[in-house]
Structure 1
Amino acid sequence: MAIIVPIYNTVLLPDTNIYLTSDSYKNATGQEPAVGDRIIFAIEKKALSTDEFRPENFYPLSVSGTITEVSNSGFVVIKTESRINIEDIVVHSDKTLEVLSIIRKPMTNDLDPIDEKKRVEQLKSALVKATANYQWALGARNFISQLKGMEDIISAMAQWLNITDEEKYALLEENLRSNLLNKIEQYIYEYTEMTDVTNEASAAQENDNKKAYREMAIKKQIEYLQKELDDMHPENVTDIRKMEMKIQSSGMNEIARREADKVLSRLKQEGSNSPEYGNLYNYLDFLTSISWKKERTKKIDFQAAEKILDEDHYGLKKVKERILQQIAVMDLNKRQSGSILLFVGAPGTGKTSIGRSIANALKRKYVRVALGGVRDEADIRGHRRTYIGAMPGRIMDGIQKADTSNPVMVLDEIDKLSMSYNGDPASALLEVLDPEQNNTFTDHYMNVPYDLSDVLFICTANTLDSIPEPLLNRMEVIDFQGYTASEKYQIAQRHLIPKAIEKMGIHSEQLEFSEDAIRSIIADFTMEGGVRGLKKRIDSVCRAIAVKLARGHQEKIVIQAIDLPTLLDMKPLHHEKLTAQKSPGIVTGLAWTASGGEILFIETLLTKGSGQLIVTGQLGDVMKESVRIALSLVKSKFPKADKILKTHDIHIHVPQGAVKKDGPSAGITLTIALASLITKKKVSPQIAMTGEVSLRGGVMPIGGLPEKLMAAARAGVKKVFIPKENEDDLKDIPKEITQKLEIIAVDQVDDVLKATGILKKQGSKTTE
């Protein structure tokens, strides 16, 4: 088993010797060193005490090695071997460490051996030259001559070089040997040039490369001295100097850094009295305030995530299953993001709030971006800085608020986007929601690319109708069905009532809702698929009780159903109810609305006239087309209809007249209503139906089936006809709904005509 040695501010590379004192080795490991012991180094991000040993305080990449020598003079020599990925760190109670490690793929050797050897010799010569004027030059020369390769050089010189611990760790991260050699050359030549700077007699430069290295060395010295001055007099640090430091520590990519330096240079030239100063400073302030650093992938606790989803949301079984699938895939792939999810459903079904639960489950920041009413492309992509009052788009604004590069970002009400002369915001979202493109997303205000690939995007919508097809194709649709009455009851008991009581400052022992009261609020005072209206009603009741308590009421109050009209100051809402009376030409249909499902009566009437068709009830174009199709079907199936229609007008009405209605799903209901009118055969009000019809008499599939069936069950319908192709959707319908209804799947209009008794079979022929 390997011994773990914590180490700080040291260059670690494979194939080098690491020298430790025996005392420091024993203090770090609690063991005596022995030749042949297997060693794994744990690289500290900062100098740590044993009390600070936590997994997040160590770098994820390190090296392994073997003790090759334990000298009598008190030194331990460790020969490093392979780079390793540290997958997990365990801190024991005695402050010793245990790691789970995987050997990393060796560094790619893309160097020509001859060229590498030549460059290494040049480095050694430069070091010999740099130390020539020191008293110990001869000893240094002998030592340098024994260095075999670039790894030995950088390890031997690490303590003398002016590089940070982050730069030392970056050497270990390099996967190309050429890049490693380039960095080592840079650091060594900077060292030699810094030595030359202190001795002007040896400051002659031999080539352009050395001039560049000298410049870099001087710049680093200036930065170091400036930092010393800033630390000594922090009150005198200017805004521009503060901005310089923010740019240096931001970790932004090369393109962004160039743009920031360019704007900073202009800021220095303009001066604080320039009208452009504020705009330039605000730009740099925004650029440096967003997180540029790529976050490390965290281990996902799948069981904890599942528990959080169950605690925060009752029901939504299918939705939570799909979310858990997403989380599982992210965990296995070690990826920050996954598929773009689109939650679609009625208001109040938990689409937005479940986004927050996902963020909690993943232990990530949560950001909500409201898109309702957005009609300007600049709201997504930002304004160009040439405009007065320019600002970043909502996406990058959300990234800034999250202060991380991998938040869970909920794009709320994506179906409420609209187009204007200022562009199409939906088109701007195409890049944002495309995993193949969003790694270089460019906000117009920033004018530099930003990587959005680690962001987990979740979109919400009430309907798919207004979402452009190209945008919809980039997302995976998850339907949020309306809640059943029993689910609403459980949600009210578990979540809404306790939160409302707490919000109003009422103690739980002061107020209680009876079961009848809760069910009455659900059935009589709300008309919705979600629970938003239910929450409002419960809040209203609690506010009314708060007034009583404020007036000195002492006894516990139990809310009964009979108290609700007074407490809510409203009458029960009107739901369409079935009529007991059968009448020819009146058939019960089912409709989907944004707030859930409703039953819908199709009323038809024959009057003396000249064959005109009268349609009322605020019907849309699609529904008017369904009327014409239904009339043509009835004429074809009932030849007697032509004679009747020549001397009569047909009036079709759909209550409620003030509410706009549209959609093709009323086709079958219109057809049966007209057939019932022509044949004078009554259809039971307890029979409802939904489905689009074709001129060939086929019944085609429709949407919103769960909400429609819930409405049917609530209204007391006993039998429902649905399209055959919607039969698979029944598995997603709660059992408490399907058990109340006799659901019959049909694919032809004739099937419904026969089932309702309008057409009867006699032998092999079908007759009226």
Structure 2
Amino acid sequence: MIYNKLSLYMKQLILSCILSAVAFATSQAQQTTNRLPIYLDQTKSEEQRIDDAILRMTLAEKIRIIHAQSKFSSAGVPRLGFPDFWTDDGPHGVRPDVLWDEWDQAGQTNDSCVAFPALTCLAASWNPQMSRIYGEALGEEALYRGKDMILGPGVNINRTPLNGRNFEYMGEDPFLASVMVVPYIQGLQSKGVAACVKHYCLNNDEEYRHQVNVIVSDRALHEIYLPAFKAAVEKGKTWGIMGSYNLYKNEHNCHNQWTLNKILKGDWKYDGVVVSDWGGAHDLEQSVKNGLDIEFGTWTDGLTMGATNAYDNYYLSLPYMRAIQEGKFTQKELNDKVRRVLRLFYRTTMNPNRPHGFLCSESHYAAARQIAEDGIVLLQNKNNVLPINTQKAKRILVVGENAIKMMTVGGGSSSLKVQREISPLEGLKARLAKDGIDVDYARGYVGDVTGNYNGVTTGQNLNDNRSEAELIAEAIEKAKTADYVIMFGGLNKSDFQDCEGHDRKQFELPYNQDKLIEALAKANKNFVYVNISGNAVAMPWKEKVAGIVQGWFIGSESGEALASILTGDANPCGKLPFTWVNSLNEVGAHALNTYPGTWRKEGGTNTKGNIIDEEYKEGIYVGYRWTDKERIKPTFAFGHGQSYTQFAISNLRSDKSDLTQDDTIAFTVNVKNTGKRAGSEVVQLYIHDVKSSVDRPKKELKGFQKVYLQPGENKDVTITINKEALSFYDESSSSWKAEAGKFEALVGNASDNLKLKKVFELK
């Protein structure tokens, strides 16, 4: 009994000690919490924490976080626990790491990635769900690589098909780009990785990009070139914006009082950071006062590249600090920059809930393939040459350099180091082997045989010393006995094709591909041309070719996705995000001779500091807006894309006939799959202003929805708009205006196939 009582006593004593210890620890914890600095206290609001952090920071600490400390990083504040901040290129895959101060590769073995389709392909999906999937997968890859910001996506408008960087953007239409960019940003930032939407703004051609001063009407600026950026800010809530290289109103856009201070931070109330493009800052005072927050890539302020710690000589580094100390500037502008950078820190590096990333997972490859299949466009399919009849075909000939050439290496900042890239030839061979079909190959033409960019190499040897005549002769001879001939041609990511820093020199296909295409089409009636590019190309042979597919630059799963489409395992459902013109004369910028602009001084680009003025004389008439105005029938219309099944869109109705200024109107159609294959159709809604006080396009895209249907299945699709869809930018009042009167809703599945019309009135 005594033993039991003693035992009980001891248990009570131990429990009491434990409780006392817990109470003491709790008390200490509470005291610690009470002493926790506000900037680290997660119970406080973000702005309270920022206020406290700014008060604690020295001038030198403030300066250190607003400029680069390496090629892709800016410094944190170690004393206060703010880590360094790491960016990377990566609009469609995370770029491999480079050395601290150089563009050469760092030589790491864990910086491979999944290459997702370039953004023209994403836009061609006309599917916001794909954008969300894209952003999430990319964010996970970035997290694993230790990146806090991805420099993308790009939403500059396809003004001319010669723009070498169009493949990184989302097409010609501001509404389509506006809808598609938002879920991309949301998906990326849901992983705690900042988007940095680029290139803001008017960066619509690459040649002379550092010297181009764009002259554009306020109306064209707001209706065509700004909407996608505005959507990225107001709807996507992007944490980063990258300024563009070009000038607007004679100020570079990385520090521009109109685009950054007035529009972005003033009118749109943007609370994120403005990041300079690499080498985009040119002036200390403008960098301080005109909206730039973080300066990257300048190298030095007029010094040699060999300057000791060149990052100290950036405009927003020691020169800025000395100017403050000398009284030239107060800390007003500096504190605003610091506030925005700290806001970025709390959203990324200081976010305790940021998830863990992972790299090169099968789910990421699956996402890349899904996006690719959703965006590949079947442009032409005479006599139903596609899909390949795998039950009857015995031998298929694949032709073309682009069937074997790696497309992930090169192109500028979009160049990637991939874990794998399945070529079209590999993909077709693997898929057709399942049906016992023999796949042969003929080179057909020789283009760019190089295979390296900034130290990343493809490992391919594409050298072929045969003459053009020999290559064509081989291809024709093999084509004669093949059941199908599939040619993979188009452009590549070499200089003066689809590549950063240069525009294309011609609209025609390079490497004399036209001659090869004509010969193959003559040799085999089942000839299919697959165009690999981010741009439209001239197709003088279009009527002689049975099948035409737009295959884009679609990354790691290129071969798998293209094989899936060509064999019918997947039904093509992509739609063109730009107008495919017959010639450059069908493009406003070229028809009006406004590209590339007029040099201010003799000598052109060879005259140091020379500026080229490029006036956008076509105004709002870009893409289909121009071809409609000029009554031009393009090669393929904006929004065009065929399927292996057929759809009927019928019974257009609206929920009301009159729309008030504060109301909405809903348009509904029935979509039926009348064919024998499951597939997706894109319902497109355009608006025509019957009578306006200003000149307006014949129609403008204002809504779309992708719907998947089984054979025989039908669904109602509803698209709702408000007066915003009816508005134009009124230059006299500097505001958006929707005029009362009659409008027409035009509905169909392409901009040149709008058979349904509904009249309504804005009161």
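Assuming 3.0 is distance in nm of label points 7 Å out along Cα→Cβ at positions 387 and 403 as calculated from a single structure, say which of 1, 2 it is.
1
Suppose helix-only ellipticity at 222 nm (-39500 (n - 2.57) for each DSSP H run of 4 or more, over all residues; to 500) works out to -12500; of 1, 2, which structure was it derived from? All intermediate terms of the calculation are to be shown ahead of the outcome.
Numbers: 1: -12500; 2: -8000.
Value -12500 for helix-only ellipticity at 222 nm (-39500 (n - 2.57) for each DSSP H run of 4 or more, over all residues; to 500) corresponds to 1 out of 1, 2.
Using Cα Rg over 2.2 N^0.38 Å for the comparison, can you identify which of 1, 2 gives the largest number?
Biggest value here belongs to 1.
Comparing structures 1, 2 by relative contact order in percent (Cα under 8 Å, 6 or more apart), which one has the largest value? Please report the intermediate quantities before stating the final value.
Working: 1: 7; 2: 13.
Top value of relative contact order in percent (Cα under 8 Å, 6 or more apart), among 1, 2, belongs to structure 2.
Ranked on distance in nm of label points 7 Å out along Cα→Cβ at positions 43 and 555, which label among 1, 2 comes first with the largest value? Show your work: numbers first, answer last.
On the way: 1: 7.4; 2: 4.3.
With respect to distance in nm of label points 7 Å out along Cα→Cβ at positions 43 and 555, the highest-scoring structure among 1, 2 is 1.
Of the structures labelled 1, 2, which one yields 0.10 when FRET efficiency 1/(1 + (r/R0)^6) of positions 163 and 539 (r between Cβ atoms, R0 = 41 Å, to 0.05) is computed from its coordinates?
1
Only the coordinates and a few stated rules stand behind these numbers; no lab work does. Note that the structure is a prediction, hence the values are computed from the model and not measured. Cβ atoms are built from the backbone, for glycine too; each structure is taken alone.
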